[in-house]
Structure P
């Protein structure tokens with residue numbers, strides 16, 4: 001998902017648009033996690049970027065998406081860019097706790 005979310009609408013409130021954007025991202029991640037994993041992968045990770053525009057976007061952690069959207073809301077941004085790309089990942093083995 002590479003998308004610029006517009007945060008203005010003639011009939012919807014700003015808060016409602018923000019909540020709709022958060023829900024859309026949550027549903028996208030949920031859908032992508034259901035896809036079959038490639039050989040040798042343990043789980044789906046996500047490479048994410050967030051910013052006012054695609055050029056200004058910086059890499060963020062998947063768990064910080066809602067925090068960044070809320071930050072954009074508090075700064076009254078007119079739009080924001082979000083990139084969420086699914087990446088197959090392998091878990092690192094745990095070190096022995098002796």
Structure Q
């Protein structure tokens with residue numbers, strides 16, 4: 001199952017995520033991820049005040065519980081003003097092809 005781990009909040013975005021990346025990579029569960037450019041460089045339609053999203057990771061794990069376990073390794077899950085949202089990625093069905 002694939003999950004998107006969304007890094008968000010108003011606190012310090014420059015946190016070290018080495019432990020998460022090492023554990024997820026070594027387990028073969030890290031699909032990818034990126035940090036995002038400053039929100040001031042974005043365009044929002046319609047114009048509203050969003051939750052600040054700084055980056056994301058995609059993991060491919062056996063269960064939701066494992067996705068939560070990996071997300072807990074991210075310092076964003078413990079830092080004041082930061083959070084990690086864990087969202088399942090919808091899988092296409094054979095009818096979609």
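What follows is calculated from the coordinates using simple rules that are stated; it is not laboratory data. This is a predicted model, so every value here is computed, not measured. Cβ atoms are built from the backbone, for glycine too; each structure is taken alone.
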Matching 41 (relative contact order in percent (Cα under 8 Å, 6 or more apart), computed) against labels P, Q points to structure P
With FRET efficiency 1/(1 + (r/R0)^6) of positions 43 and 67 (r between Cβ atoms, R0 = 25 Å, to 0.05) computed per structure, which member of P, Q shows the largest figure? P
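Comparing Rg/Rh (Cα atoms, Kirkwood Rh) across structures P, Q, which is largest?
Going through P, Q one by one, Rg/Rh (Cα atoms, Kirkwood Rh) peaks for structure P.
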Suppose helix-only ellipticity at 222 nm (-39500 (n - 2.57) for each DSSP H run of 4 or more, over all residues; to 500) works out to -5000; of P, Q, which structure was it derived from? Q
